[in-house]
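Derivation of every value follows stated rules applied to the coordinates shown; laboratory data play no part. Quantities reported herein were computed from a predicted structural model and do not represent experimental measurements. Cβ atoms are built from the backbone, for glycine too; each structure is taken alone.
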Structure 1
Amino acid sequence: MKTVGIIAEYNPFHNGHFYQLQKAKELSGANFAVVVMSGNFVQRGTPALIDKYTRTKMALCNGADLVLELPVCYATASAEYFAKGAVSLLSALGVDALCFGSECGDVSVLQTIAQILSDEPDAFKASLEKNLQLGVSFPVARSRALREYIAFSTDLLCEKDLACKENLSHKEELSLTEPEVLTKILESPNNILGIEYIKALISLHSSMEVYTVRRTGSDYSDTTLPEHTFSSAMAIRQSIFEGSSLDTLSSYMPKDSLHILKEELSDGFPVCENDFSGMLFYKLLSLPNKDYTSYLDVSPSLSDKISGLLEQYTSWSQFCSLLKSKDLTHTRISRSLLHILLDIKKNDLQEYRLSGYSGYARILGFKKSSQALFGTLKTASIPLLSKLADADKLLSDTAKKQLAQDIFAAHLYDSISAQKTGRTLQNEYRRQIVIL
């Protein structure tokens, strides 16, 4: 039996996710889809709209066979660590294939770029350094260096002309050596993640097959609901936060997902970053000397800026806007603040990296009809964790530390959701995995 892995947030689960799950099985010929999903906090540095168990149920209702939690240290990290954490988990379980969405839709193009970035050949590094000395930003310098390296690499160009159908207005098939094509690839969020997934596979010497499904419909960053049925998750969240009727989402979400969403939102969800404003302000005030440089993604200059502007703090989103600059995006700042709140430090990631990234695979849910899948995972090099009570006997000390961060994040999230909904506070140790 064959398995295909998918890395996702499902925040919330929509038609595009359903399409990808179906295509992933079709392209790979897999019997089962194993999803590694972010927990209660996501990569843009915010809490998820609804909790991880609810989103797990959505996924299982719509094609996923097993849902595992991506440890929070990776779920909230930059693209590189997000990818390495998730890919290492799938690889350790012996999953046969990986399928991801991309704007490009051409896996060979993404593999070519990933291989160059992984190998860092001398000619590429020299070109990168030359362009950086011209004073351009790193993304621009990298794009130019890649283009120059590909253009003059006889090894690459003698085999075939690398081309990619990009989502450009003229919809022509263009060579990677053309500036606008390569630039667009490197600026598109799903392409960026796809390249990082492939780089992670290369670094792990993984034999996992790679497939990509071309993103259709709205762009990742679109904030308005479209006329077609493939909306971005961002537009769906925006509609919910604006208080629009959930019935307006019926064209953009599978029926089961929308029903589950309505049940959750009926009690006062969704959760948003400003619900954590008080917690974050307390944490920022409580640190000695207002030095935040030990936390993941916090540079000395950002630490100084946080300290200098702290007296102007009114809310999470307001503080992100206050800290935003030409060199620091709102997402990067929010991610940094989240690491401070969740106590995720640079040294933690280094420790986890040296121990193989993921020391366990925590099950959030599975389908009863897919139980045969577990037979294919018997050769896994990390334990499958279905009960937190088993952690002490199954996990290394480093893995226990990683898991403790997941539990802390879950309790923090649940404390906010309990306040907003009036529900009883959920203890992570007593939560049951989702079985459908």
Structure 2
Amino acid sequence: MKKLLFALSTLVTVQVSAQQKPDINQIISKEYADRLIKTLSADEMQGRATFGPGIDKAATFIESEFKKIGLQPLAGLKGYRQTFYKYRLSGRQGTVTVNGKPIDQANIAVIGSTTEKLAFDAKSGAPVTVLDTTKEFSAQYRQFARAPKKQLVIVPAKFAEAFKRIRGFSAGASVVDEKDLNATEGGGSVFVLGADPAAKDFSVNMQSKVEKLPLFNVAGMIPGKSKKQELVIFSGHYDHIGIQKAVGTDSIANGADDDASGTTAVIALAKYYKALKNNERTLIFVAFTAEEIGGFGARYFSNQLNPDDVVAMFNIEMIGKDSKFGPNTAFITGFEKSDFGKILQKNLAGTEFSFHPDPYPQQNLFYRSDNATLAALGVPAHTISTVQIDGDKLYHTVKDEYSSLDVQNILATIRGIAKSAVSIVAGKDTPTRIAKLQ
């Protein structure tokens, strides 16, 4: 009898244990979050600049974490890297002549060209414009820089200082797609300082150095059970701005808050939901590349999906410090555009954590992060953040380091997201769609 009672007691204990949910505080512990953030924001990552050596190290680390968790690669991929290519244009050199006189290279600035070669002349019908010295330079510059045609713009000596600034900007590398690189049509404004304003004859013949370079998102998934086709995305960007002008002896922009904190959240949420094992919908966890130079990673990722399959996107950006609303709070960009935020709040009823609408609407944050591409296609894709963007003096500086973070804030936010998403993950709630951009 004693043996039978002991066996029954053991069976009951096993059944109760099997029914208990995993402890979120143990799965997403301070030690775990610390290790992720410290690794991603370490000096060894060299600021995780797109195309820099540190970005590959960061990607390798994220891959190793996804493998430990047991995520599957995305459909069609053998590993966690979602690789694509861009072309970097740099070192543009060549000749410009005006009325038969060659222009010094220091007095030439090319703006708005995405092609390897830029060649046009007066015979092609390209216009010549002389900037008006009675008007502000900046307004005139914007007009010509955005023009969708090739043109010569003569800059009077009065605007020499302004010209130097735009030349410095134009001398930097630009990143383009293959279709833009080889385009026969398109713009390209050539600004020339101090040339003859009565220019009747001119020719432009410029060429850039071209490099084909790989970029890679890092992504994995947990397949859904009854609703595999329906996707829920958790994302953050793992790139940052790399090496900057030194402040003292420090020149590494570590990007601890921006966005090692968000990437940490993505990895931690993958670990939690893998342990929870209740996702009826397919969950995708993705660390985007190249957010800082144009959102190329998110754009490529979005183009590989049918947006109609995406039920919701939780994009996580800068959660390293208290929000404007105080501890245990975060804000959601585009809160009013769907009922995504209301669903999250409902699931947090009775907890100490709460979400709020974006308090910085003038910053247009909704379309400034990696949620923007899918949001424009109608997906309820929102960014969750705690950054006090109007007063954060460490943003995009070498001082954005681990030591500046409040890890408890990060933990609270990650756990808040984990709890708030449960009904969406389990297929019980479906956020309303966002109006598509025309």
Structure 3
Amino acid sequence: MGVREGETVEFKREMNSNAVKTIIEFANTGGGTLYIGVDDEGVPVGVDDVDAEMTRVTSLLRGSVKPDILMMISVVPEAIDGRDVIAVHVGRGVKRSYYLASKGPRPEGVYIRSGAASVPASDSAIIRMIRECEGDVFEARLSMNQDLTFRYAQAEFAKRGLPLESGEMRTLGMLNPDGAFTNLGLLLSDQCPPTVKAAAFSDDGRNVFTERCEYEGSILKQLADAYAFLEAHNHYRTEFLGLGRIDHYDYPAVALREALVNSVAHREYALSGPTLVSVMPSAVEIVSLGGLPTGIEYEDLSARISMPRNRALANVLFRLELIEAYGTGIGRMRESYEGEGLFPEIAVTANTFSIVLPNRNAPDARVSESMGSLPEAAMRSLADGARTRAEVQADLGVSQSTAVRILADLVSSGRAMRTGSGRGTRYRLL
């Protein structure tokens, strides 16, 4: 036999579990041919019943490999040196990564070819294969953890009279066509890896903690837990008008809700790290990973357009009535502050999206009559050219949150514009 084992050729005396691994290797790498009925030295030993062995090959692959690999192979009989053997021609798979169904899409179940050797794929290699075949939509990618439970999510669906079984999971995108869990399923599962870290501080500089929590489990549970944390820290001052009592909460409930849901729906879950919720005396800040979704500019945030980064997750939140209408969240936050002289501030960097909600009851929350010249003072500060928020804050002698609100007011009223992002953010007059 004039063929040797190598990167695209392998010999096996019979179809067995090692032969299945070889076919997975070829499909995950560059393709190749497995000869059944040939020993390790390349000597044909033949198979007793070609038709039965060919049937055994396809049956074994159908039950032990996922996704379905049969479309990528052809099983044909050959005669070599007078012996009947079987050639299994394997093409480079279009649904990589292929893996042993009993092991799942983890290194111990995914194999690649390295020369003539079988090598378990690394986590990064598996992720790279999935991205190449499925694009860069995180939700649709195959979850590397297939041992998932959905106790919390099923309970939340049940509260609204909605089922969450395999059929519904397929419709929502939690299961792919091969019946494997996607990353959307991972996010909604009780084993969801990303977390939310919440903290309350006694000072705006965030030097002294008064409470710290980290929320785990289904992303739906984290959302509920984080909102309960914000509610617990949403204090109020009481005003009496005659016999009537009016409670003025620090933050509009709708603003807290929309900011938190926005952080969950639009976060880039491919980036590692928690969502951060910070409660300070003068403001609440929520920071999620991932800047603006592709195709969205900062100026578009006021246009009420809807381009969620995680469309399938946003659809789940919508079905659970956690999102009332697509594209209205930021507008609802801003409307909740109407008549307050205050404005939510949004800051964007390449990898973060931050929302700052001002405390309506903070001592310097409103621009009072005695502070009525501050916007004009801010405009004078910007008269000499573009400046940072910190520079304007120093000129005015106010707190960070007040400087943020004044600059946001100037931008929203068309008297100034914001350029850059992160540390490069500058404000200048129009």
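Before moving on, here are some points about what is shown:
- Value 60, 23, 16, calculated as semi-axes √(5λ) of the Cα gyration tensor in Å, assigned to which of 1, 2, 3: 3
- Set 1, 2, 3, criterion relative contact order in percent (Cα under 8 Å, 6 or more apart): the highest-scoring structure is 1.
- Comparing mean count of other Cβ atoms within 10 Å over residues 254-261 across structures 1, 2, 3, the highest figure is found for 2.
- Origin of the derived value 49, 29, 27 (Cα extents along the principal axes in Å, for residues 262-405 alone; candidates 1, 2, 3): 3
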